[in-house]
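Presented below are the structures under discussion, each in the form of structure tokens.
Bear in mind these aren't lab numbers, they're just calculated from the coordinates by the rules spelled out. Not measured: the values here are computed from a predicted model. Cβ atoms are built from the backbone, for glycine too; each structure is taken alone.
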Structure I
Amino acid sequence: MLEDIEDGAAAAMRLAGGAPLPSTFHVADPGDWLALDAGVREVAWYRPQVLPRWKHSAPQPALAELGESLLALALCHRDGRIRQNALRQSGRYPGLLPLVVVRCADWVGPVRELARQLLREALNVDSALDLAPLILRIGRRDRGAFGVDVLGNILRQASHEQLSVLFAAPDRIVRRFAYRLAIEGCLLRPAELASAATRDQDTVVQDLCATAALTALGDEGAYEDVLPPLLSARNPRVRSAGVTALRRAGRSEQAKPFLSDRSALVRACARYVVRQQGGDPAAWYRERCGAPDDPELQPGAVIGLAECGDRAEAGLLRPLLVHPAAGVRAQAVAGLRALDCADAKQLWPLLDDPAAGVVRETAAALLPTAKELPADWLLERTSSERPRHVRVGAFQLLNARGGIVALRAAVRLFDDPDIKLRTWAAQSVQRWHPSPDGRRGDAEVGELLDRSQHLFSDQTLRRRKWEAGLDS
């Protein structure tokens, strides 16, 4: 596999020595053809003696005598007239059709027009399936739309079985293109589209197939074949499409369990469906959050209450800060933050929580009141004896305070066992400036900056000390 232009240049030199194409690079990889195309020009510029010296005025028979490897180099030559003459000979070697595709987006008009003519004549369903990744890659270029149009016209004649080869392509652009053609041609049943939406990793394919599956059903469709895979999909956008379709299917009651989904998008869609049925999502959430000792309480129900409730709901959320489930505690903190009811004195003990998610949400909730928190208490939690997530949360708050407190905490973390935390601390010191209300001439600041001198140039270090009121 050719990784870059240098690899393409190396492949070009091997071809110039007579090596066959299949042993030089992976001919099924579109990236390798593009690397070869760029690599030939690289060699022609820096090592011209390696390549054959063709003249654009050379008669056609001269190129007609070339083998496949040298003709491939001629198709990539920097002189457009040589590329054009090579195109006229390319029909002798079907394996060079990928370079004809590349030349369809050539910057020289006559070369481009000839390549397009040849592509129209040579392309059929089988070759289109093989060349689809390369044609779509070229289609992203300024003059690449032609090949995509031709590819679409040819593949509209393909059967479902033939297109299925592209459904499993590693390139997501190819899969998107294939599914659009299949949907346009009604080649896939709604159940197959729903299965594709849950199986494919690309969000565009997921949305495309989920929407198409529901659209194909109409108002009286066989929802039992489509809704179960959509509702059980891992991707939230697919699940949300299934939840929204419950209303049209006359199954709005089934949307209630999704009120506590882990995805905010799915929860919002479930609330819409429940409200359309005349239900009250807020009351549903209150009923579940009203039992703070319930081990079955879902984190989604906790944050859902904050999403559709008001500040009065904080009374139901505060008891959940000590719930045995870490996810519930984390969402209780997030809910109080969303309702603007985060009490610093109540929340800061959660910075010692054994669950990283709880500490992360707590630190985010306390950021607006970081200066009100006890600095020494936070600094103690940056000790290497503390869990990493506790050190991260404490430093996030200390860093937000600024001034000497932030500098002191950052320098202390220079020896932290975690490389990411050490890097963050170093970046914090490099961005540090004295706060306007800080005491000028503080000797501790000078000592901390001296310990950080490896992060600054001499001039920058003197500047920082001068800003802090210290003699340089």
Structure II
Amino acid sequence: MQSSENIESIFGNPVKAINKLAFPTIFSILLMFLNNLIDSFWVAGINADALAALGFISPLYLVIIGLGTGLGAGTNSLISRYLGADRREDANNAIIHSIILTLIVSAIVLIIGIFFLKDLVILLGASSVSTYCLDYGEIIFFLNIVFLLPNVLASIFRAEGNVKRATSPLVLTYVLNMVLDPIFIYVFKLGIFGAGFATVLASFIGLLWMLYWIFVKKDSYFSFKLASYKSKWDIYKNILVVSLPAGTEEIIFSLVAIILNYLIIITSGISEVAAFTIAWRFISMAFLPCMGIGIATITVSGVAYGARNSENFDLTIKYSTFLSLIITLIFSVVFFFFAYPLCDIFTFTANDPYLITRSAEILQLLVFYNFMIPFGATAAYVYQAVGSGFKSLALTILRELILSMGLAYLFGITLNMGIFGVYLGTIIGMNIGSLIGFVFIWIFNLKFKKMCIN
């Protein structure tokens, strides 16, 4: 059976397992990034207010996606550890727990959408375009389950090594959304509501594909039957111990961008924010492969940890870090040497040579921001894999907020180095924080080796 072969591949060579899981995941994440850009492109054709509304509502949408990512990480981590420890019944039980937990979170998001969405929109400063925000945001909040559940189901497929089922529906979702956007916005004349409806419909179709495999083909390695469910608070707790920190980390990444915008406005003005935003999109793109490899690392290192296989655990840490570093360096070199033509294409504004030049200058500087991220990312995902989600969160707070944003403020504001100080502090803080995280996970790795020997 294919599922048995997938399981054997995870228990076998960690290098092959990471390659098998990571690259399709990277592709789906990059496609998601492209999908977000195309969303903005089609909505921009409505009018400037609609595009602004999309910008205001996007952080709330990303929080929902972050919750799904967090639940997926918690589910993947626990199931992988059970799988490694040869506790298949517990893994099946954990799957039903994770689905119930997803439904509970979905209900909470729905309640927030019904009673508080308008207040959140006003709180974000979008009162002037609140109608557009609600047209797009209400359907996203009301049908949030189509975003949460696919993330959790994908993590389950990934835990059994079935990367095709984990990524294909997500790829279909993004491609469908790109196709459906102009149809619902312009052909059916639904405006920004059409963009939201297209996003929900595309995700729903992707979810149906996953449910077909689970309930029609019924050939998954794990069981999705209610008969497997035996309520255990410890299982809920073990999922949440990883899910809550992982979801919070997604929010922190958005918070960092907000703080950076604030520091940039203080030191250089609003025009610098526009140039920084363009450069930051490229920097964010370079981090996406680390995410894909990290998601694969949760499965492979989680299985090795559950099986008490210190050799595979050690190799997973080394290889995932190495692979992330190589891909990150390739992105960085390309962005450094081709910064000007890339920014020229990305701005879509040949009439503003200053914006193109300045964004290219920022991009060439910020490529150094990414250099050590693979070390910090590996540490975060491995801590999630072993169930130490709050350690992962603590390292993220240290790296992103305390060191990176703290040094950006110190250099840019306190030491009066201006905008260059903001960027320099951000880069130094990120690199130091990433290395500190790797030191911690390497110490954990050495302790795990000793424990396995004894």
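A compact table of results
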read-out: Origin of the value -28500, where helix-only ellipticity at 222 nm (-39500 (n - 2.57) for each DSSP H run of 4 or more, over all residues; to 500) was derived from one of I, II; value: II
read-out: Among I, II, which structure scores highest (criterion: distance in nm of label points 7 Å out along Cα→Cβ at positions 173 and 445); value: I
read-out: FRET efficiency 1/(1 + (r/R0)^6) of positions 21 and 141 (r between Cβ atoms, R0 = 30 Å, to 0.05) - highest-scoring structure of I, II; value: I
read-out: Structure responsible for 5, with relative contact order in percent (Cα under 8 Å, 6 or more apart) calculated and labels I, II on offer; value: I
read-out: Which of I, II yields 19.4 [mean count of other Cβ atoms within 10 Å over residues 85-92, calculated]; value: I
read-out: With distance in nm of label points 7 Å out along Cα→Cβ at positions 181 and 365 derived as 3.1, matching label from I, II; value: II
read-out: Structure with the greatest value (metric volume of the Cα convex hull per residue in Å³, set I, II); value: I
read-out: Source structure (of I, II) for mean count of other Cβ atoms within 10 Å over residues 253-260, computed value 15.1; value: II
